Structure I
Amino acid sequence: MLTRSSQQLNAVPHQTISKNRKSMNKDYLKNDRTMIKELTSFPKRARTIDWEDGKLIFDGDKVMLMPELSVEVIQQIGAYPALVGFHVKHYPLTDEQIQPLAGAKKMVNVGIEYAELTDACFAVFATMPTLEYLLLAGNPAITGKGLSMMQASKVALLDLSATSLDDEGLHRAAQLPKLNHLHVRQTQITYEGVLGIAFNKRLSLRPGDLFTQEQMELFASLQRSQAKKKLEVDADAVHQAEQVLYAFFAAMTQWEKYTDQTGFDAPDVRPKLQQIWQQYVSEKPRMGYRPLALSLSPEGTYATFRLVDAEQVSRNKLYIYAQDERINLDYRFCMKRVGEAWKIDAVQMRTDGWRRCGL
C-alpha cells in the first residue's frame, strides 16, 4: 500500500541526498559485485563521483581504487564537463586541494564533510553557477564568515553542522538569496543569533538538540509574523476553522484505519471518503490525490498533526499552521468560509517555500 508519509519524506532534499549516498556504501560494493565495474583508469564520462574508503565511485556503479586524493586527482575530477555531484567524507581535503573544482558549470550537489576546509572554500563554491546542495559538516575551521562571497549563489540547502559556525556566520547564511534549509547541529550559534534571522521567513533551520522545541516554535512564529499581512485575527473564526480541521483529522484517521483492514476494493471505502470530502473540503478534486486516487497511512496521515498558529488573510480566508511531529514537517491549511461554515480549500507543505500538496 502507498503511504502518505513516504511521499512526504521524499520531498525533503537533505534526506534524498543521504539516501542516494547510502546506496553507495561499503556493504553495497561488497555484496553486489555483479553490479560493480572495477576500473584501472578514469572513465571518459561521469556525472557523479564519490570518494569512500579509498575508492572513487563513478555514477554509482564503477569503482577505482584511490587511497589518496591528490591535487592531480581533483584536477581530473574537475575536468568532467557534465559532473553534477561530488562527495567526499572523512578525508583531509584542504581549500588549496579543491581549487581545480572552481568554475564547474553543471555542479549541483557537493559534499566535502569531515575535512580541513576553512571559510576560504566558499570562494571556490561561489564560482559554481548551478550549485544547489552544499554539505560541509565536520569542517571545524569554518565559521560562516566566508559566506559573504556567495551572495549570488543558488544554494538551497547548506549543512554546516559540526563546524565553528557562529552568530555572524549564521546571519550571513540567512542572507543567501535561495537558501531554504540550513543544518547547524553542533555549532557555536546562540538562540539570540537564531532570533536575529527571523527576517528570513522561508528558512527552515535544523539545529538538532541545540535548542528546545519551545524555542524553535517561537522562532517559527516570528518568521510567520514577518510574512503576515497586518490584519487582526478573528479569534472566533480561527476557533471554528480549527474545530473543522480537528474533525477532518479524526474522520480521516478513522477512514484510514478502516481501509487498512478492509482494503481499497471494499465497496464502501470510496463512498466513506467522498462523504468526508463533502463535509469538510471545498477544494476541487485533483487527479493523483485523494479522493480521486486512494492512499493511506495505516496509523493515520494526520494522527500526529498539531495546530500551532493562525493567520487572517481576509474575512473569509484563514491560514491554519500545523506541524507533523512524526516527521517534523510544517504545513498550512487554507480555510475558506463557505456559507456559514469553514472548509479546507487547500493544503501546502513547507519544503523550499510553501508548496501545494494533497490532502
Structure II
Amino acid sequence: MIAHPERGHNLPLFKPLTIAITMSVAEFLNRPLPIAYGYQTLRNRVALAPMAGMTDVPFRTLAWRFGAGHMVSEMVTSKPELWDTGKSRARRVLISEVRPQAVQIAGHDPATMAESARRLTGEGVEWVDLNFGCPAKKVCRKAAGSALLANIDQISRIVAAVVSAVDVPVSIKTRTGLSLEDSAGTEAAIAAQEAGAQLVVMHGRSRACRFKGHACPDRVREARRSLRVPLLVNGDIVDDASAEQALKSSGADGVMLGRGAMGQPWIFAEFLGLEMPTAAERFDFIREHLDAMHSFYGEDTGVRIARKHIQAYLQRWGTPQWTGDFMGLTSAQQQHAWLLARREQMLLHAAINTSQSNAAA
C-alpha cells in the first residue's frame, strides 16, 4: 500500500501484467491499463509518442481512430513568453473524442513547469506529461529534456511541483541514461515515482545515442524492477515482432510508438489484432490526412507540414522515388491532384507487394 500524493490515503499498488506463454501480443496489448491507482484507465496498452512536427492534431486523430490507447501532444515549452505563439496554441488543441487529453511540457524550472501545468488543466487537459528524454541540442542547451538526467534531484523537484499543482495524472518520458554505461534513466524514473508520477515511459536509448544504433529494451527492465507504477517501453517498435521483443525484453506494461507509426497510423489496428484497411482504404486515409492538414494549419503551413507526412507514407508504400516530385508542390490543390493522379499506380504497387509477400510465406 502507498499513499496517493494528492488524496492522501492508502491505495493498492499497481500490479504489472506480464505476457503469459499462451497470450498473444494482441491479447496483452488489448487489455486496459489502470493508471493513477485506478482513478483512470487507458483503453489499451498501445500509446503514440509525442514527436514535434509529426504527431499533431491531424495525425493523432487518425491514430485514435485506428485504436491508439493513449496519445500525448507534441512537446510544449513551459516558458510563459512563448505560451501564445501560433505553434504553442496549435500543439495545445484538444481532440474532443480522445480520453485522456494529454499534453507534454518541457522546461527546467519547477515553478514555471507547475504554472504551465495549471494553465493546461484550466484549458481542459486531463493528463500532464513531463519531457526528460528529448536529446535535441536546442532543448538540452536550456537544461531541459534529457539534459536533466544529469540532475536527478531537479527532476524530483519538477515532478513534485507539478503533481502538487494539478489534480490530474502526471507522467514522465525519459531515456535509459546519459550514456550507455549509466543508469540515470532508472534513477530518474524512481525519483519521479517517489515525487508522485503515475506512469513512466522509457526510450531504450541513452541521451548520447540520440536516434542512432538500436534501442535496448533490456535496459528498460532495470527500471521495471524498481517501479510500482506502470511502465511503457519506447524505441524501434515498428511491427508485431519488434513489439513482442520489446515487451519481453523490458517487462514493460505496454508500448509507445514514435517513428514506427509515421506513414502508417493503421499500425495501431495491427498491434491490437483489428481488421486492417485495404490498400484502397489506406489510400483514402492518406487523402483524408492531407485534407486535415490543410484545414487545421491553413494552406501555406499545411502544404509545408504535409510534405513530411506524405514522404513517410511514400516510404512505407515502397515508392520513395516519388518524394522529390511531391516536395516541389506549392499549393493544396496541387498536392491533392498529384496524389489522386497516382492512385492506380499505388494500388498496383500494393497488390504486387502483397502477392510477393504471400508467395514468400
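Any read-out appearing in this document is the output of simple, stated calculations on the displayed coordinates, not a laboratory observation. What you are looking at is a predicted structure, and each value in this text was computed from that prediction instead of being measured. Cβ atoms are built from the backbone, for glycine too; each structure is taken alone.
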* FRET efficiency 1/(1 + (r/R0)^6) of positions 153 and 321 (r between Cβ atoms, R0 = 41 Å, to 0.05) - highest-scoring structure of I, II -> I
* **Read-out helix-only ellipticity at 222 nm (-39500 (n - 2.57) for each DSSP H run of 4 or more, over all residues; to 500), computed value -13500, structure in I, II** => II
* Asked: Out of I, II, which one gives 14 for relative contact order in percent (Cα under 8 Å, 6 or more apart) as computed from the coordinates?
  -> II
* **Of the structures I, II, the one that 21.0 was derived from, the read-out being Kirkwood radius over Cα pairs in Å** => II
* mean count of other Cβ atoms within 10 Å over residues 73-80 - structure with the largest value, from I, II -> II
* **For distance in nm of label points 7 Å out along Cα→Cβ at positions 41 and 281 computed as 2.7, the structure of I, II it came from** => II
* To do: Using percent of Cα pairs over 21 Å apart, for residues 105-200 alone as the calculated read-out, with 20 as its value, let me know the right label among I, II.
  => I
